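Bear in mind these aren't lab numbers, they're just calculated from the coordinates by the rules spelled out. Remember, it's a predicted structure, so these values are computed and weren't measured experimentally. Cβ atoms are built from the backbone, for glycine too; each structure is taken alone.
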Structure P
Amino acid sequence: MHIPDGFIDLRTAAVAAALAGVGIAIALRDVRGQLPPRRVPLIGLAAAFVFAAQMLNFPVAAGTSGHLIGAVLVCVLLGPAAAVIVMTTVLVLQCLMFADGGVTALGANVLNMGVVAPTVGYTVYSALRRIGPGGLRSVLLAAGFAAWCSTVAAALACAVQLAASGAAPWNLALPAMGGVHMLIGLGEAVITMLVVAVVARARPELIDGTDSGPMSHRALLAYGGLATLALLVFVAPVASSLPDGLDWVAGRLAFAQQAATLQAAPVEGYSLDVAAASPAMATVLAGLIGAAVAFAVAWLVARALTPASRSPATR
């Protein structure tokens, strides 16, 4: 769902960037005031995991594919403000380092996947948690439905931007983007539920909003790092090469030719030239670099926002 350069006009891009800026500012304020310092490294881990997971396109239907957005997953584990920071970090990195999403469309991509997705997703999730019966099953169902809603909401926001820019008529852009992402959202829901279930077994306090549990933060970081590494090494090289939802809609509605790449990127296409002889290794190396950078940037931002005086030592 990463919008490239050329799909939306500059006016729409500017409005989207301004709205995204407001959302980021609110998230930065909330993280500064509310994030437990012991969870700062978990923001880095979440960014690395989301970056890795977004490389894993899965086939959906009608010759298209989708990938995890991950906004609700981070909301459930770390809260909506942290999710905005994590998603923004990943999206900026994908744009500038991998040319995944256009520079002029960066504000729109951040708005859609970094602000709208976590906001809608967390609103749905928290509402369902309040009215649900409680227990892990209730948590998983709430997280899954919220993840589906977040995917559809982000897709509809993207459709509005495309239609406002004249890339496609309103009566075609909205149903096309919404329809295909209703299917993609099912994959988002399943993956979110699986990850939340695993984390709930190891660190139930992350789901409950407390800050103590049977597994130390260092152990969780180690296991999360291994999971991220496994995704990059064993799954990323065999990810689906089918066009994602936005690319499929662009081809169907005949505006795919408007796509452009206005900036050079050091690891364009998630592949390193030094490993060109082995496409799988090229993908793995690019993913490892991206995940490491995502972890470092998100961790540094969170650490800068969290005064050390509030922090007990990490276990």
Structure Q
Amino acid sequence: MQLGAKVDRRRLVLRVGNFTILDFMDKNEFAGDPRQQFFNMAFMTYSAYDFGSDARGLSLGGVAELITDEWSLRLGRISPPKNPNDLNWEMRLYKYFGDQIEVEHRHQIFGQGGAIRVLAYHNRVNAGRFDDAIAAFQADPVDKNAATCGTRYNYKSTNADAPDLCWARRTNNKVGIGVALEQHLSESIGVSLRAMISDGQSEVYAYTPTDSSLAVNVLAKGDAWGRPRDVTGVGGATNWISSIHARYLAMGGVDGFVGDGHLRQAPESVFEAFYSINVLNPLWLSADYQLLVNPGFNADRGPVHILGGRVHAEF
């Protein structure tokens, strides 16, 4: 819950606690709220933004935000999970952490508001590199395969002919940089674009296995047809993985979210359209359609048609 308040246009804000970093970084008016906007994670933030967080998307840490009339600068350090996509936080923020910096400029074009943001992140975590996992398997395929991980943190693969990241985890760095644009076309219609590239050398730690991503969408409120509390949108997104990531998967390896023992590499793409209708003042019902092409970055998979529904209430 947020309460109304007055703040200075020029201010320095410091926040410390338990939060999701997406409350402060990559705030986007037209793509970012899965309660009333797009369903697919490609539109919630950059798909390639492996922001440090636990399996629920939460972290401990701090964010500093310097705001002026047209510019904002944000810095944040947050706790990653102890293991990829784990619920337990790594509390040694001096050793393992997720850092991010974002610069935002707000503008007006033909009287309509918009913004451009550049965001960079750096994770220092106990993660496995794909080339290290492959090298360990090739040097000792009998004892260092996916089926022999034992008590090491792993994804329960039983494939004795595949490499596994469990043999490669050590202190590693992962970095990425992205740019986001959002622009009002009218008071009730806006467009958004996000693009990010990550280094693609190590496993996903918190978000999606994507190494590079691009997403574009249009969002509209229902003012034009007399239903101002309705929301609708269409969008398309394409995600890529790095060549070494693809090689690891093609050898039968798995990471936190993908891997089926075979890979014919291709970009994973999604088209989505939804309509959210306000049936009562505090209640919205949404219908959603998604077309997923090359799921799991595999040209031999899909396409998949997905129908979805959502109920959202505010009291």
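Taking distance in nm of label points 7 Å out along Cα→Cβ at positions 240 and 264 as the criterion, the largest value within structures P, Q is that of P.
Identify the structure, out of P, Q, from whose coordinates semi-axes √(5λ) of the Cα gyration tensor in Å, for residues 32-191 alone was calculated to give 25, 20, 14. Checking each candidate, the match is P. Each of P, Q could give helix-only ellipticity at 222 nm (-39500 (n - 2.57) for each DSSP H run of 4 or more, over all residues; to 500), but the derived value -1500 comes from Q.
Among candidates P, Q, the computation of mean count of other Cβ atoms within 10 Å over residues 128-135 that gave 10.9 used structure P. Could you tell me which structure in P, Q was used to calculate distance in nm of label points 7 Å out along Cα→Cβ at positions 24 and 88 as 0.5? Derived from the structure labelled P. Supply the structure label, taken from P, Q, corresponding to Cα extents along the principal axes in Å with the calculated value 54, 49, 35. Derived from the structure labelled P. Computing relative contact order in percent (Cα under 8 Å, 6 or more apart) across structures P, Q gives 32 for structure P.
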